[in-house]
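Listed after this line are the structures, all set down as structure tokens.
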Structure 1
Amino acid sequence: MQTIPQPDQALVSWMRMIRRHLHQYPELAFQEVATALYIAERLTELAVSYREGVGGTGIVAWLGGKDPAAPAVALRADMDALPISEETGLPFASRHPGIMHACGHDGHVAMLLGAAALLRQTNLPGRVVLLFQPAEESDGGAKGMIADGGLEGVSVIFAGHIDRNWQLNEIVVQPGLICAYTDEFRIELSGRGGHAAKPQESTDTILAASQLVGNLHTIVSRELHPCLPAVITVGRMEGGTAANVIAARVVVEGTIRTTDQESRQICFAAVRRMTAAVASLHRVQATCTLSEGYPPVINDVAASRIAREVAEGLVGTDKVKGQPLPSLGGEDFSFFLEKVPGCMVRFGARRPDPHDAPAHSPRFDFAEEILATGALFFARTALLALQRLADFPARKE
């Protein structure tokens, strides 16, 4: 059976160069114009066909066939950065103030381009689609790519995420649910402000909001099944103008993370109920807005079997890990999985130094040795999935 060899040193250096360039010039969601141009230049360098402007700033590339309707395997990498001021001190640190690749998306792009370099040297038994996706950290750029035809002909899709919670070259493969629903709420309390020395003349929105925040944090512990993972976090509360003024308005914002639909609906109802109850108790007016976020990431069993087989052959059975508990983080790869079966894995890339900081930290970095592992994983997974396309019936619109 045809296989794909290890990346040589020239390819490894090329991927490292790509990652470091992107790290120095990060761009926020739907602003990845220079990022997309750079990716297009690298695809041209590889003589790989591509289409720009997909879902905004996304790119779709393809290998192994020109028929866009032919069954295909897709590989996806996200490419946006975060509004974070970098504090790594790295020689290739961000040159864009207040913007940083703090979640490894620069590495994901480098891996996928590396996989393209490997696949173009292979006699593919079908078509491989490469999705360079914008706005994973924002409004879900996956939706725009889907609407713009990014999944045309695709029967199964794979993705990976760099993760410093696992040791270098450990690969995490888990069928079923691995990421949560990511919903948000915004509550506005308004009343009759006044002088802090005369509370009887006012209605105190800060007091109401303070009680509400405490109440919201009882929902998970007292209304949900204790064996089902969930969390409610208030991330922002704003109100008041001075120490001697009773605030007339307070805004409370937060997120609801659940892993099943029943818990999700219980949380929605409880947030609304508690908001109304606190408003009545403190004689203030309240509006509660719930915004649905990303659906959960649910890995397909057959796709996960392919990912595990490739991972075991690549890093060894002992380094392929499971994820028995789902992450309560969110991932818009879930929108792709609502259309076609697939699997997202995690690439262990912990650094044994001060840069071992979590994702979304201003000190985040990862071990660059994972780039070669990720590129080879993607390439071998695409090849094996093409050989097993019969396991994935053609998608029906």
Structure 2
Amino acid sequence: MIRQLVLDFSPGIFHTASVKRFYENVVREHLASHRQMAFLSGPRQVGKTTTARVIAPDFRYYNWDRQEDRRLVLQGADAIARDLDLQNLGPSRKLAVFDEIHRYPKWKSFLKGFFDGYGEQCHLLVTGRARLNVYKRGGDSLMGRYFPYRMHPLSIAELIDPSVPPQPLRQPRAIEGKIMEQLLRFGGFPEPFLKASERFHRRWSDLRTEMLFREDIRDGTRIHEAGQIQVLAELLASRAGQLVNYSSLAAEVNVAVDTIRRWVAVLEAFFHVFAIRPWHRNVAKSLRKQPKIYLRDWSALRDPGARLENFVACHLLKAAEGWTDLGFGNFELFYLRDKMQREVDFLIARDKKPWFLVEVKSAARKEISPALVHFQAQTGAPHAFQVAGDLGFVHQDCFSMKKPARAPLATLLSQLL
């Protein structure tokens, strides 16, 4: 099935009919090239099940939340094999998708047994709306039996070209201006982005938030203070991009500091927020510093400046995690701050070495940030960019610049994932 981005220039803002995902090609390449299971994790409603459905319309889908499927899984690997009819020869390997299987206490043992017994006859795709290492209970190690892929919302580069690149950086390509406006306004989750409706977006966001706190977190972690965790999430949203003060949050939520730390980790595990830490060559020293928190859904932020910074943070995180998952190296996202209060918003490290810095500005400025110049010299990063959302696209490779440079946000983001 060929799906394209379809533009309808109706008054006000255009709408899109459908969009092809980058992760469809990632999973296809994985199934064609590797015997290992593919673990695809990501936020609720980011498109994991849809991706599986597109790459294999006749796949068998097992959902742990569905009683009939749960009964089959509890009977063991042989019961699943019989359900898939694996005892009969076929022209190609079948695909079985296990969704939310990590909520089963013995999920690792089950997958290990099925993979060892039937992995040559059946591809396995495991999906989940929580990090697949958050459930610590039970099971033998799956080391060597799977490759992880972390699924993110839509991004500029994915909307331009959903193919899997042969190297980390793409050549810059322009995107229709209204698409970027729509992405900023409605977020990168496929359904609200495609609908492009304020009313739908509001209802979708409210329902997704309710399901996250009332179902995923409460049922998946046995934490019953869902109301207090939701208050914490709202406080974090109001401080997106700022340094996290655990003591202040603990006082406002009326719980212990250690509880706040644990709950923030839970919100990270369920892909509601993500934390970035300050760059420091001494990793242990970096971990003692305050992180910054950003939302996975930047559209929840009302302040334009905070939303733009969060938008860039999500794009950089998607690139860093995607490049790592694709085997291009070990990429990590940090921020920079020193005792003189000099600060740069983001740093991408490649194999533990600073690669490029990004300072986000709401509007273009003639002067380069002195902090950007300082930190490029201090870190030795080959590239440093001061990006602005109101600069028009320029068809030039940002990474051809070695000195700190002003760059259109659309140009830089088009070169990522």
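Nothing in this text is a laboratory measurement; each read-out follows from the coordinates by a stated rule. Bear in mind the structure is a predicted one, so any value in this text is a computation, not a measurement. Cβ atoms are built from the backbone, for glycine too; each structure is taken alone.
Please state which of the structures 1, 2 yields 2.2 when distance in nm of label points 7 Å out along Cα→Cβ at positions 73 and 233 is computed from it.
Numbers: 1: 3.5; 2: 2.2.
Derived from the structure labelled 2.
Using mean count of other Cβ atoms within 10 Å over residues 113-120 for the comparison, can you identify which of 1, 2 gives the largest number?
Values: 1: 23.2; 2: 16.5.
The maximum falls on structure 1.
For which of the structures 1, 2 does the calculation of Rg/Rh (Cα atoms, Kirkwood Rh) return 0.97?
The read-out was computed on structure 2.
One of 1, 2 was used to compute relative contact order in percent (Cα under 8 Å, 6 or more apart), and the answer was 14. Which one was it?
Computing relative contact order in percent (Cα under 8 Å, 6 or more apart) on every structure in 1, 2 gives 14 only for 2.
Given 12.1 as the derived value for mean count of other Cβ atoms within 10 Å over residues 193-200, which of the supplied structures 1, 2 does it correspond to? Can you show the working numbers first?
Working: 1: 12.1; 2: 15.4.
Value 12.1 for mean count of other Cβ atoms within 10 Å over residues 193-200 corresponds to 1 out of 1, 2.
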